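Take a look at the structures listed below.
What follows draws every value from the coordinates through simple rules; no lab data is involved. Predicted, not measured: the structure shown is a model, and the values here were computed from it. Cβ atoms are built from the backbone, for glycine too; each structure is taken alone.
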Structure 1
Amino acid sequence: MNSLSRLVGFMLVVLVSACATVEPERDRPPELALSPAPLSAWPMLEETADGNLFVPMNNGQTALNWRLRALQAASRSIDLQTFIWESDAAGRALVEEAVAAADRGVRVRVILDDSFLAHADPVIRALSEHPMIAYRIYNPLANRAGGSAMRQLENLTEFSRINHRMHNKLLVIDGRIAIVGGRNQADEYYGYRAEQNFRDLEVILQGPLVTRLSGLFDLYWNDPWTIPIEHLVDASEELSPEELADWLTEKDGLVKHPQPATPQQWQALLETGYPGTAKLIVDTPADESPAVDFPVQLAQAYIERIDATQRDLLLISAYFIPTEPLTTAIERATARGVKVRILTNSLGSNNHVTAHAAYAEHRPALLHAGAELYELRADASARALYVFEEVEESSILGLHAKIALFDDCCLMVGSSNLDPRSLRLNTEIGALVDSPGLNAHVRELFAVDLLPENAWRVKLSETGEVVWVGPEGDVHEAPPASFFMRAESWFFGLLPIEGQM
């Protein structure tokens, strides 16, 4: 075949891929969460089952160990919803425990977003062959072939649909234990990656709230745009049983499976929890189409709660790009005397330079409004709190937490950043928790991150120039980034892309 023939063939593939589409499945019978496992399977919950308890998971290794232990403890059901699930050491360890649970008769349901599933279809399709495991993909791309570039050719014809993603993170075990927060399922979210790791936070919770979280999982599981993997990928494309067994047993990285927790260890964990009530807030998934069903429920709840804050507001967001309603809510807060502090990534700690470029444009207005700005240092002294000791020296630190603290009573914990993508484009889930004890404890945890050795304090000089204040003195260019990173941020700041960040 000559070069012209190959080019023509490639263009035909492109055109066919661009014309492919996905149709919603509206006629499926609903499938609901199983009833909670009997307390005999969770004896450590017998004394506290009638009330909600919230246990913050501040350290990545601890969070991964308890997530693995929760999967090990499952006796009836596992429902997991996530944005990213990598096939690295942490991601594979979680798959191993989910498969082991399925082997002992536990029903496993997984909802994945399709943003990062290039090359993952053969594994997912093979896992779904297990009679107790089911995978569904939210708002999937029709073109499943090739790498990320080939899959994104679908943008040519369906950008308005696939631009809306599912960013939710939720794990429910046996209808008895749940985990809500910002962590995806990959090494860097648990402190095991050599290059960069994230400072994050999530909560393990138990109590009546878990049943309601099961209902929110069902809301997405039964959504017509959440498509079973077997309806997207032919069985001929899946890994063989031998290949899947090799994939599951391939060992790399530093993650080790913990021993299953005893009832006494579960009891000790829950004793560190805080009682409270919570309002669950979830963006409604698409019905007609993700292109027209805009997910704004959580964004509206944020604004309403900020407007109810009277004294102190601490906003923690990996990607802080305030929309106009959020900006005006912050301005209203400072005008009525609320102390507003914001912690986000510096240019050096941000894993998305484009997001930082969009955020940088808002710094002066936020500072003029009276908000205090803090930017996490990539070389933060607190890295040892969040990063596995064997990678601590080589790894830079980034912020991935999504937390808001309101006065001394409440906090929002969930999957949402404070940026246009989370507030207007992607679906999110959060819990607005009323618990003075948990509020105070989380404030103590993040007080460390606001220290000068861990975060730059951003201020305006007398001449109106943005300066970064740290132990080294005032810095007048975004630290600690290189000239080329600052130039990259400047360039992206010229582009009209803020609404997509």
Structure 2
Amino acid sequence: MSADIYIGIDMGSTGLKAVAFEAGSGRGLAAAGGALPFVQLPGGGCEIDAAAIDAALVGALARVAALLGERVRHVRALSCTGHGAGLYALDRHGRLLRGRAVASTDQRAGARARALGLRHGQALFADVGCAPWSGQPTVIAAELLEQHLIQRGEIHRLMFAKDYLCFLLTGETVTDASDVSTAGLLSLARGVPSRQPFAAAGLDELADRTDAVLPRIGVAGTVAGLLRDTRAAQCGLPAGLPVAVGTIDLLASLAAVGADTRGEAVAILGTWCVNAVVAPARSPLPAVGAVVHFGEAQRRLYFENSPSSMANVAWLARTLRLPDAAAVVEAAFSVPLGAQGLRFLPFINGGGAPEGASAGFIGLQGHHGPAHMARAVIDAVAALHARHLARLASFGLGVPGRVSALGGGARDRRVVQLIAGFLGHPVERCGDDETGARGAALLAAKSLGDDAALPAPRECVAPPADAPAHADFYASFHPLIDALSPAFGQLSGNAA
């Protein structure tokens, strides 16, 4: 008798992937997907066509179904996860405005977010758990309105990446608390949409009808709808499959390795530099990057992040015309820690702290080559994760000495060991880059009342032997970033 199969779909900041998991063993039976063709626009814009999302979704599911072969009949349910925020705005006909979504890495509204932060940042943080940021749907919408790219009254419904996928599969419009809260649109105290972030961004027409603009907030792990017959036929999947309400990819990834129940910190080495802890709700709120209400009364998701982790590595790969990020990592570890004095500021897509942070090399000299540049980037990415993790720990968030590393960057053991060296203690590595999809598949199983285990492979990575050298490098990273804060402010002011 074959085991049940659950499918998780993960739409990240750069790609979309569908993975079929076997209940019990947790083994990945089939995976498909790839990079999404995001369009880079002047001023830091980052968008993707609706047709490209649809094609990627159907293509990934169809390939998974083909790889499963006869076992496709054992697929019981599926669920979606995805990157938080960005702008997935639908018109009255259920189509993306302008036929495009805006990614959460879009930077066009950076100056607007900083200005809003100065005026409303503290009040918004107290209400919704985050200050304005450039990838927030309200901030993006205000920016597009000012540029006359959209018109007032055109936004009928605001969705999020995973919810748009669910909509394409089922025709249902439903979200969950984690996405609404990550977008800074959910009152932490009341657990319902807040009008304050809409009003602060100048979207009064939306502020007065938040319940209508946002989809129904469902409970993660319940059935959102059924796979439409036409979609089932396109994808080669059984008709009428339940599609479960998902969560943001961060929460799905934590659930995939059990960190949401163990209370340990997790570093996700993806496009974004995301570091998070699920812990009891606190009052007053700790001054972390963001606090997320994910539908539970007594627990919150606390995180520190920057929109630039492995995005820095991907940028260097493109710039140096290397095959991929793995080639950058390989070049990096051909050079000793510290890259012979070369340092990198790891904010290629901007940064939350310091305000207005941008990327650049410091200490570049004639003897430095591509391998030194690669090493400087990898050193900085690892140090930035450690910096964020240390800030969470400073508020007593997380279990001391326990951190897990996930995401694409965690595929290389040496990168995780570098983080362990900066933290000064072992880090548990999940080299499985499908944690988002795995967490979504767990929610698919949950929607049917199935407590199926989908265990992820894990490994404990000890710090490098030369601990003093890593401690010295990491100690120098903080004052360098802090010292450049005025320069970041000056540059971002000039850009505005």
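Taking Rg and Dmax of the Cα atoms in Å from the coordinates of each of 1, 2, which one would give 22.9, 75?
Only one of 1, 2 returns 22.9, 75 for Rg and Dmax of the Cα atoms in Å, namely 1.
Taking FRET efficiency 1/(1 + (r/R0)^6) of positions 98 and 170 (r between Cβ atoms, R0 = 25 Å, to 0.05) as the quantity of interest, name the structure among 1, 2 where it is greatest.
When FRET efficiency 1/(1 + (r/R0)^6) of positions 98 and 170 (r between Cβ atoms, R0 = 25 Å, to 0.05) is computed for each of 1, 2, structure 1 gives the biggest number.
For structures 1, 2, which has the highest computed value of FRET efficiency 1/(1 + (r/R0)^6) of positions 34 and 338 (r between Cβ atoms, R0 = 30 Å, to 0.05)? Kindly include the intermediate steps, with their values, before the conclusion.
Details: 1: 0.10; 2: 0.30.
The structure with the largest value is 2.
When log10 I(q)/I(0) by the Debye sum over Cα atoms at q = 0.07, 0.13 Å⁻¹, for residues 82-321 alone is calculated, the result is -0.27, -0.96; to which of the structures 1, 2 does this value belong?
Value -0.27, -0.96 for log10 I(q)/I(0) by the Debye sum over Cα atoms at q = 0.07, 0.13 Å⁻¹, for residues 82-321 alone corresponds to 1 out of 1, 2.
If FRET efficiency 1/(1 + (r/R0)^6) of positions 202 and 466 (r between Cβ atoms, R0 = 35 Å, to 0.05) computes to 0.60, which of 1, 2 did it come from?
Structure 1 accounts for this read-out.
Suppose you compute distance in nm of label points 7 Å out along Cα→Cβ at positions 74 and 114 for every structure in 1, 2: which one lands on 5.5?
2
Have a look at 1, 2 and say which one yields -9500 for helix-only ellipticity at 222 nm (-39500 (n - 2.57) for each DSSP H run of 4 or more, over all residues; to 500), as calculated.
Here the read-out was taken from 1.
Have a look at 1, 2 and say which one yields 16.2 for mean count of other Cβ atoms within 10 Å over residues 266-273, as calculated.
Computing mean count of other Cβ atoms within 10 Å over residues 266-273 on every structure in 1, 2 gives 16.2 only for 1.
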